[in-house]
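Just so it is clear, none of the values below were taken in a lab; they were calculated from the coordinates. Fair warning: this is a prediction, and the values are worked out from it, not measured in the lab. Cβ atoms are built from the backbone, for glycine too; each structure is taken alone.
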Structure P
């Protein structure tokens, strides 16, 4: 999911129901970011930040927060997306 920051920028928010130690998160941290293709557009996501607990869940809209909270999710990954050609 994407959300607007207070400074007008955009950040991607990834809920982590399996926790922050899954391979794709660890690989992204080691590489300093990762690539994502959405609707044919390619993005580079960097400036990765893990957020844990109530602060993490507050970043999600109410329904995903409710659903993921019921699953025990407590972590999200924030990333800055940049379109690449």
Structure Q
């Protein structure tokens, strides 16, 4: 028999490696599941909005002006609705 086959430390290491591999594979599957779960209801993060705007041909300054105008309108609307 080869010396590594009878070495208890080697057997423990192999068992640890196989358990670690199973855990990594399960975490990967779980990660893919949660990434695809309710994909139609995912929120759109601010960096994705900026990227989509740039791909759509909008300039950053135009986006900022529109966002500021929308915020100003929202503040005015909320301020007037409280009276």
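Observations, loosely collected:
- Read-out distance in nm of label points 7 Å out along Cα→Cβ at positions 9 and 25, computed value 2.8, structure in P, Q: Q
- Read-out volume of the Cα convex hull per residue in Å³, computed value 219, structure in P, Q: Q
- Entry that produces -6500 once helix-only ellipticity at 222 nm (-39500 (n - 2.57) for each DSSP H run of 4 or more, over all residues; to 500) is calculated, selected from P, Q: P
- Among P, Q, structure where distance in nm of label points 7 Å out along Cα→Cβ at positions 17 and 73 as derived comes to 6.2: Q
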